[in-house]
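Listed after this line are the structures, all set down as structure tokens.
Coordinate-derived values only; no laboratory data. Note that this is a predicted model, so its numbers are computed, not measured. Cβ atoms are built from the backbone, for glycine too; each structure is taken alone.
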Structure 1
């Protein structure tokens, strides 16, 4: 049996497909699962034992070229876990019958516009993906997402990581309103050092230098595989509502999560992992599903009011 799964991005969403991939492999041990994603996210899937093949869409590559490669295989099941214009175009180009999933757009819009969520507890996005696999008779197994890395990544982790127990901090985010201030990160790093933890900053290359502190070893930009290995070696991780939060939970590291303009009710809370969620019950929250370039109220209290001492206490409770 052949199964084609499409999720182009973003990184956190790609990571959250792995419980479904694992469930398909467990229910159908001989299935050959191919996953389509952007080339930049392929490293988090490359060593996953549930996946037979990763097809990468390179930057600037025509969708027709990807479709031509996919048409060379006869697919028994085709799952679109993205639901974007690009994935719909790929469905047309590849042909055949496809299954998708339903984004909770109405619920998210209601929460943004009213600040009130009186509906049933949110279904995590990782479990919403299972709707696309309804023909495969699979169900969530209660375990977290998974990310694997190479031996070379692990070797580099041992070179870069502090010798002492360390906490990983993730100061960056795709949207400015999701970012904690550099000053708060520096105070937190000082508090964590006082707790006996070294501090490592992780993220993309362009996020290097976001926390310029002698208490922090800046390892942003070392690559996804090495970053996953470094997160795995951390005692605890601290992040906003961003992709490396999900990588941290997928490698088994407890996380402290700072939710500001967004909400765990959107389905992106830490999935099946030890965690502490910190947020403020402000009347203007949540103001966005994904975050934005600036605070609509011009005060950004949702992040500013999350004090470093409170975060340090949450870290201590998870690290103990």
Structure 2
């Protein structure tokens, strides 16, 4: 047999998404390129790997076996790469992060200089909502988790990275400013249930006895920003991630009593987590460099 790691990676991806088109998108390849590599792999076996029913592709029982073997081979190949690097005295490994959606405006600035210092460490980042991030922490699916509200009843270590300031935002399309004493008819835009930003916003409204508003729910910070820019309503959101909209004057900060609300961004990990050398290196890097990174990269948000 003369299969390649590239072919196995393509086949493994097809097995996961059950679609050549989706596999091509994930691998940043053209659909014909994926189909050709699948055919080359299939030509090495007398038994079919896949079967097509309608527009859907399914793995045969034999195909499922080959997919499982492919995963093991690819994992061993990755381990081999790290072993070679370790013998050369280079710190290697893979760090997996799960971060809340607004955290995508934070974590890259802490990772970029770390990657420059340790180029042989691979990085994986999963962006989700708070509930999914904490579920991953409970299930030990990643190395580190980025949150703005510390979880309760979970035994964690936490590294405070930087402040997280939340303001009330409105559109610049009109000059209507909500009156805290009379919000009847005003539309407030909320993140989905499970979002830390939503929790902060709901707590603010409750603590300040604000009622009489209409509400609209959106599933991401980007969706909320676009709705605010379009003049659909007002929302309490983190300043970080909104600086471009302020700079291009599509959103504005509305001064309100007891705002901004300041929380913190925390990188957390389970206290019982068996840290790899790469994970220990990242913790040390943060402790030595986080303050300088915050001053350099986030001075407009402080």
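Hey, mean count of other Cβ atoms within 10 Å over residues 197-204 derived from one of 1, 2 reads 18.4; which structure? Going through each structure in turn, the value belongs to 2.
In this comparison of 1, 2, the computed figure -0.85 for log10 I(q)/I(0) by the Debye sum over Cα atoms at q = 0.11 Å⁻¹ is attributed to 2. Among candidates 1, 2, the computation of distance in nm of label points 7 Å out along Cα→Cβ at positions 53 and 77 that gave 3.1 used structure 2. Starting from the value -13500: which structure in 1, 2 was helix-only ellipticity at 222 nm (-39500 (n - 2.57) for each DSSP H run of 4 or more, over all residues; to 500) calculated from? Going through each structure in turn, the value belongs to 2.
One of 1, 2 was used to compute FRET efficiency 1/(1 + (r/R0)^6) of positions 205 and 277 (r between Cβ atoms, R0 = 25 Å, to 0.05), and the answer was 0.30. Which one was it? Computed on structure 1.
When Rg/Rh (Cα atoms, Kirkwood Rh), for residues 125-292 alone is computed for each of 1, 2, the one that comes out at 1.02 is 2.
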